[in-house]
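Following are the structures in question.
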Structure P
Amino acid sequence: MSDLFENQIQGINEPEFSVSEISNAIKRLIEEEFSYVRIRGEIGRVSLPRSGHVYLDLKDEKSVIAGVIWKGVADKLMTKPEEGMEVIARGRVTTFGGQSKYQIIIDDLRPAGVGALMAMLEKRKKQFQAEGIFNQEHKKPLPFLPEIIGVITSPSGAVIKDILHRLSDRFPRKVTLWPVAVQGDNCAREVSRAIDGFNSLTVQNPLIAPDLIIVARGGGSIEDLWGFNEELVVRSAFKSTIPLISAIGHETDTTLLDYVADVRAPTPSAAAEMAVPVRHELLALIDANEARLSRALSQVLLNRSQRLLDISRSLPRVFGLLEGPTQRLDSISTRLPISLTSSVKLKKSRLFELSTGIKPTSLIMRLENSQSKFELQAKQLKTLLGYYIDLRKQTLGSLFSRIESLSLKREILHEQKNLKDLSLRIRKAYEMSLTNLETKLQAIDRLRETLGYRETLNRGYAVIRSGDNVITEKAKALYETNLSIEFWDGELPIKNLND
């Protein structure tokens, strides 16, 4: 490769290379020299175009190197690049001839040490807090006695055994295990998929859907527990409609899943204790409550019986209540026939007195007087009714005349207004038509002038005439007299060409 750039011949015999040849030679040199490398630095600018590729800068105190993560690799990265993050990037160094720069094609990206992880954890925690994901109002209460418990953990670890053993001791329940990787690159994706999968069962098959979810694993370093700090897991836990208990690590270990979960358990065994009550304690409580209920019911019945007995003693005897009314009934029934007889006799005597005072002649006279009064009142009523009808007819006729006059006036005013509007519109249309005709006439006149021969004369041409005839041929001009040439500014008479 050194021979490619070595100037072996001086003068005009120096070899010539194209730009692409030099660029490719540099590319091969750098790729052969460095191959795969691991670079530690801080992420600077991060660009996320629509293509899905990631472009970023890795920098330290003195230098900057450009980095590229292709879309296929970027989709699989568990650590998404963020500005200000200290990372260790692994990849191959190459060049980009289109911009004459070198860059690293990144295949893997990981935070650089515990400090970087803690800084990233704190940044994500603040982001989720700002979104309200950790707020208490989003927490769901745990069911008192779930029928099915879904456990998300490793199938081979001691965690599932501890949970099953603790549930068996307290209150045996149906357990559905969703096996996942509890650390490593696949942890976050599998845990997120498990939470979403359990929630989808509530719609697809409610009979086997769990009433409670436990996400659990044993203790470990922050790197081991990092999968439970990923955004995928936090978002899935927040969207879960099933109550969720987080039991990650030991009591001192804290992940973002603990903040978003409905309940945080210090250990997986504690999560099992929170999930179900103790069966024996429940049975003992039921027995105690049953005994208390029996005693309370017996005491209530005893108190009610004693109260009823006390009230019955204070009530009077039945016969004592009926003695007074019975005596009053006997007294009334004894006096009733005598009172009825006296009343009938009194009514008969009054009727006889009235009948003796009434005579047929007096009744006839009263009827005749009443008939005379009725006929007189009928005549007066007929006269008043006729007068009232005539008065109403006059009033109604006056109203009709006024209504017809007002209606006619309004119609005349309306038609006058319509006539005025119509004349105004006709006048505007006439003026507009005149304006349009004038504009068209001016345009035609300009077109006439443009197309007429006068404009041709203005460009240097001339018209030869003999009288009123236009001469267009040389032979005719030789035999014509009184020729004249018309220019733009006038005519010029000429003599016969044969003279």
Structure Q
Amino acid sequence: MLSSLLAAAPWTAPVVDYHGLAPEIVVALGLCVVLLVDLFLAERSKWLLASLTGFTLLGAFIPILTLALDDAGVRSLFDGRYVIDDFSLILKGLFLLAGYVVVLLSTTYIEEGEYYQGEYWVLMLASILGMMMMTSSRDLVSVFVALEFLSIPAYMLAAWRKRDAKSNEAGVKYFLLGVFASAVMLYGMSLLYGVTNSTLLTDIGASISGELTAVRILAIVFIVVGFAFKVSAVPFHTWAPDTYEGAPTPVTAFLSVASKAAGFVALVTVLYVAVPGGSDVWQPLIWVLAVLTMTVGNVLALRQTNIVRMLAYSSISQGGFILMPLAVAAEGGAGEAVLRSVVTYLIVYAATNLGTFAVILAVSRKTRSGEISSFGGLFSYAPGLGVVMTIFLGSLAGIPPLGGWIGKFSAFQAVLEAGTGWAYAIAIVGAVNSVVAFGYYGNVMREIWMRPAPDGDTTPIRTPAPLVLALSITTIATLALGVLPGVALHFGDLATFASGLGG
């Protein structure tokens, strides 16, 4: 009976584009290999796991390049619910390279801390896989699944130092507030599905037009608020400073760059594809979030004495600068310029912030302190680290010709292109905050160049090879993106959706 029904059913097997899914497949296979090697080789595998993780991420970059060079154009899978285009490929490449640098930051740290290694690398690969899925997701279900796929491993990584009360606190706060944010966002998504009868973002975008009902407004607000938690926008930022300070330093670097970027990718995708017709709702909301995030992040960063907490508030403020152009995304023809500025900023910020954390890891090996004062006299006994830290801090402050200036320039350019009063107002707020930010970045530079070394200890710092490689990659990237801004802007220009984003 069952066989006759199956034979009569007009069923065809779904077509799977394995080339399009190749980057995700490579990372998934690498994750399984790392897990099995750790399971069967136990102690003998410790030295091998970091290398396997790094090679997995570099190996996944190969199909990214082949897809980018392929003339097939946009690849749409599963009825348009999973799309491989220039936007997704650029962001996947960013996540893979950022992940590789985090592996370099983590290698010596994990080995010397006597932490469990196999689970660490598996969780990191799982989180990166979720980020890659996020870039191609064009359905509410796949967006949410990808977001949880990248978030849940991050909760566990934040609490990795199991015998450290601060690390446990960091993991618990991140988990509780992250779950709350997911619940709020999921409720908004359920309302959106209820009023449109579809989870496909393009279908929702076609339905959300004209006059907005109260339910649609509520759905959009809940979704934006949920993502505001994920990107630590004020006033939904309270988890970030404690989590950043308590988590292992490489995990903090990972959260501040890759996890934050993934949240912005999801937010941009939903705003541009699913609810462009609801811009009258989300645009003023994001305007307020951007102003609060830039201002509060900067003001609180000025008061910090711990460099990781300072960078936590700096990261919050930088998120405000990324939100700034999104606050005018629906004005006139600003959509493409806004999208370009967001992608450009994420690329530059990733290189700079990862480099900053690499220097912190190198210096803390000697000082065993996270205080800003521990950087006193750094140039006198570690001139190389002093110079590159100055480069990274100057880039975060947006000083030409370092990479950060082109990120801020593209953000302000996108805002000013909108040409409205609200756009000029937020540009003025952003300009004032750019000046304020130099206060706390300059404070660290003053410690490096003008203060004496703590306790007069000028013993040279021995930097492990993986950290040296990470510093080399991030320094070159920061300088190259600043001196050759066309490179960063080129990637931003490529990041447009044929499926509707940015057009």
Structure R
Amino acid sequence: MSNNIMFQGTASTVGKSILTAALCRILNDEGTSVAPFKSQNMALNSFVTEDGKEMGRAQVVQAEAARIKPTVEMNPILLKPTSDVGSQVILNGKIYKNMRAKDYFSTKASFKNHILKAYNKLKDQYDVIVLEGAGSPAEINLRENDIVNMGMAEMVDAPVVLIGDIDKGGVFASIYGTVMLLEPEERKRIKGYIINKFRGDVKILQPGIDMFYEKLQIPCLGVIPYKPLNIDDEDSVTERFDKQKDADIVIGVLKLPYMSNFTDFTVFELEDNVSVRYIKDYRDFIDIDLLIIPGSKNTIKDMEYIHNSSLKKGIYTVHRDNIPIVGICGGYQMLGEVITDEKGVETSINSINGLGLLEVKTEMEETKQTTQIKGNIISEVSFAKEAYNLVVSGYEIHMGTTRLTGDCESLIKLEDGRLDGAINNSKNVFGTYLHGIFDNDKLRKSVLTNIKIKKGIDCKNDIDYAKLKDKEYDKLAELVRNNIDLDKIKDIIYKRNLNS
């Protein structure tokens, strides 16, 4: 019998991913070997494993919380939306094909063998598997051939804990409605529920919990207080895009329709006196100190969006004001002169002009580059004086080849001999394919130090990103540990004293 537990939610963004990470850290703290698992994830935030396979960032966070290396078995299916009705399907870490939603749903049952193979490989390596569902199990139109919620729970005989978000309002109604829309056999799997993101005195909530038990004999296993933590979110439905802390240094990031891997900028949010502003129109460019054009799942469509919006004017204004500009992956491609897609990899648009801030041209290709890699910065950078010859690491996820066409220089020499990125003659605009480049502490410190010198601000900014992330996982674990019935959770995991 497999030792497992599954967190399902009344909706998206109720906290399934973060509570899965919390339980992974709590169990690991107690000496239990534990791994996360999500059969199917839909997100534009992805990661490349050491063996060059692509998976969702949420399971990477959960693996880090469990103090293990992320592997693609933790997320065998990743859906990366390429339009409102279609996605690129990543199966076992590699591109399967682009599929319209209706075509995917008609064939997803065929993926069950891949899912079970991945799950069983983890089960053989770890004592406990903490599974995460997707969205809500009460989406009755999606129940047929379900592979991610109750269908997944059935495949591996997992007990379920339901999570509701009280911050959204109507938490008892959402839990009750979710349970009542399930089939009787599915209801039996639900062994308890957790109320997440609570603000206030739990004593005021207790009468509601007692009355709810009279209607559904499902125990409340915890009420988790709302507490902001600097831990990566699963997808773009996040508060970070609308909130900005007060700080002397402002990092501007273009908020594009197909923006991917916004986790590239999480590290800046951890820095003291540094704020990240997601730029949606021309007014948002005011007083930024660095502009970043992020990765994109549909670079050509995002480039078209820039051309047709006030963002283009803002980018050129920033450039004229000598504000540094950095493009990452798709953002690097957009900084160039032209992007061509003769093979229709992304869209039916064969070619589109870029911003022309780097003398490079990009051609989209059907083969995706997915690599974890290191390299040395081989060019001077005007806004990072200490960057020259620094060793930096990151990961590549891209389907285009970019070549230099003018006087600009390559930015990084990779350990496999390839050259990556480009920087302009003024050394104030660069692009790179390396996601996570600012996770490199020395490079980030150099960028921020130069901004602080320019603005006459105290230059102290020595943070170790890996250690800071680990402390956030500890804070999360402590918060959850102190507000759940951990003994009952363990009874559920180990199938003890449970009524079937």
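P, Q, R: which one has mean count of other Cβ atoms within 10 Å over residues 141-148, as calculated, at 19.6?
Answer for the origin of the read-out: Q.
Out of P, Q, R, choose the structure whose coordinates give FRET efficiency 1/(1 + (r/R0)^6) of positions 221 and 477 (r between Cβ atoms, R0 = 41 Å, to 0.05) equal to 1.00 when calculated.
R
Comparing distance in nm of label points 7 Å out along Cα→Cβ at positions 173 and 445 across structures P, Q, R, which is largest? Kindly include the intermediate steps, with their values, before the conclusion.
Working: P: 10.2; Q: 3.0; R: 5.3.
Looking at the calculated values, the largest one is P.
With mean count of other Cβ atoms within 10 Å over residues 189-196 computed per structure, which member of P, Q, R shows the largest figure? It would help to have the intermediate numbers written out before the result.
Numbers: P: 20.6; Q: 17.8; R: 23.5.
By mean count of other Cβ atoms within 10 Å over residues 189-196, the leading structure of P, Q, R is R.
When distance in nm of label points 7 Å out along Cα→Cβ at positions 37 and 93 is calculated for each of the structures P, Q, R, which structure yields the highest value?
Largest value of distance in nm of label points 7 Å out along Cα→Cβ at positions 37 and 93: Q.
Can you tell which of P, Q, R yields 23.4, 74 when Rg and Dmax of the Cα atoms in Å is derived from it?
Source structure: R.
Could you tell me which structure in P, Q, R was used to calculate helix-only ellipticity at 222 nm (-39500 (n - 2.57) for each DSSP H run of 4 or more, over all residues; to 500) as -8500?
Details: P: -19000; Q: -24500; R: -8500.
This value belongs to structure R.
Throughout, read-outs are computed from the coordinates displayed, never taken from laboratory work. All values reported here derive from a predicted model rather than from experimental measurement. Cβ atoms are built from the backbone, for glycine too; each structure is taken alone.
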